[in-house]
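Derivation of every value follows stated rules applied to the coordinates shown; laboratory data play no part. Keep in mind that this is a model prediction, so the values were computed, not measured. Cβ atoms are built from the backbone, for glycine too; each structure is taken alone.
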Structure 1
Amino acid sequence: MGHDHGFGEADWPFDVPVNSASFTTRHVIEGTLPILEVYHDHDGEWQFMCGTTSASADCKLVCLGCMIGRDPSLLDLAGMPPGWCAYRASPQDAWSREPYEGSDDPE
């Protein structure tokens with residue numbers, strides 16, 4: 001069963017569907033920590049991290065549209081190519097971007 005995100009297909013800036021799976025942490029889902037790191041993995045997956053953990057016990061799977069609904073500033077990263085990451089010190093700061101090396105694990 002799907003759910004609505006308020007984005008029409010014509011308005012969706014990402015190159016994957018709004019309901020595509022993405023990874024985050026329980027801290028982000030619970031709203032206790034903000035998204036401070038974003039990884040567009042080499043395989044095309046998206047990760048939205050709080051910068052405090054990448055432990056598998058804290059990993060959550062959520063649709064991309066739900067992440068954008070939680071933090072609309074993520075729309076600024078829609079064109080970030082695979083193999084790049086974005087980071088910021090706080091939600092009030094602008095995103096900085098750079099390529100990253102390695103596996104799909106950001107640590």
Structure 2
Amino acid sequence: MLETIEEALAYVTDSFKDIEKTEGDRVLADVFESFGQVSESNELIKALFKKSPEVVRVLNEFKLVIDQTMKLDGHLGESNIKEEIVKGKLSPAFSAWKLEIDRVLKPLLNN
């Protein structure tokens with residue numbers, strides 16, 4: 001799921017410059033919906049790994065992604081501001097969080 005969200009954010013980012021990518025707003029709405037699912041999943045995973053402070057810490061850091069998402073509130077109709085937030089803040093925040101969650105969880109899941 002995280003890979004799909006990352007691909008969706010790349011599509012949205014590209015859609016600001018590529019006029020053939022006309023579904024940017026719809027894809028961004030799907031990303032927002034996915035973030036809700038990630039938040040719910042994070043709570044379940046935290047319960048499973050409650051004795052692993054590093055896992056809990058990284059899962060809690062998803063709030064930083066949500067904080068960047070909230071910066072779009074009231075600006076979805078303003079293309080320049082939306083582009084600045086998605087490209088400069090939201091997408092990088094999500095990618096950084098995804099790398100960290102992969103680093104922490106993959107070794108645990110491979111055992």
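In terms of distance in nm of label points 7 Å out along Cα→Cβ at positions 62 and 78, the structure with the greatest value among 1, 2 is 2. From 1, 2, which structure was helix-only ellipticity at 222 nm (-39500 (n - 2.57) for each DSSP H run of 4 or more, over all residues; to 500) = -23500 calculated on? Label of the source structure: 2.
Work out the source of 14.5 here, i.e. which of 1, 2 gives that when mean count of other Cβ atoms within 10 Å over residues 14-21 is computed. Label of the originating structure: 1.
Taking distance in nm of label points 7 Å out along Cα→Cβ at positions 6 and 30 as the quantity of interest, name the structure among 1, 2 where it is greatest.
Ranking 1, 2 on distance in nm of label points 7 Å out along Cα→Cβ at positions 6 and 30, first place is 1.
With percent of Cα pairs over 22 Å apart derived from the coordinates and found to be 33, which of 1, 2 does the value describe? Among 1, 2, the structure yielding 33 for percent of Cα pairs over 22 Å apart is 2.
Give the label, chosen from 1, 2, of the structure having the highest value of FRET efficiency 1/(1 + (r/R0)^6) of positions 22 and 38 (r between Cβ atoms, R0 = 25 Å, to 0.05). Going through 1, 2 one by one, FRET efficiency 1/(1 + (r/R0)^6) of positions 22 and 38 (r between Cβ atoms, R0 = 25 Å, to 0.05) is largest in 1.
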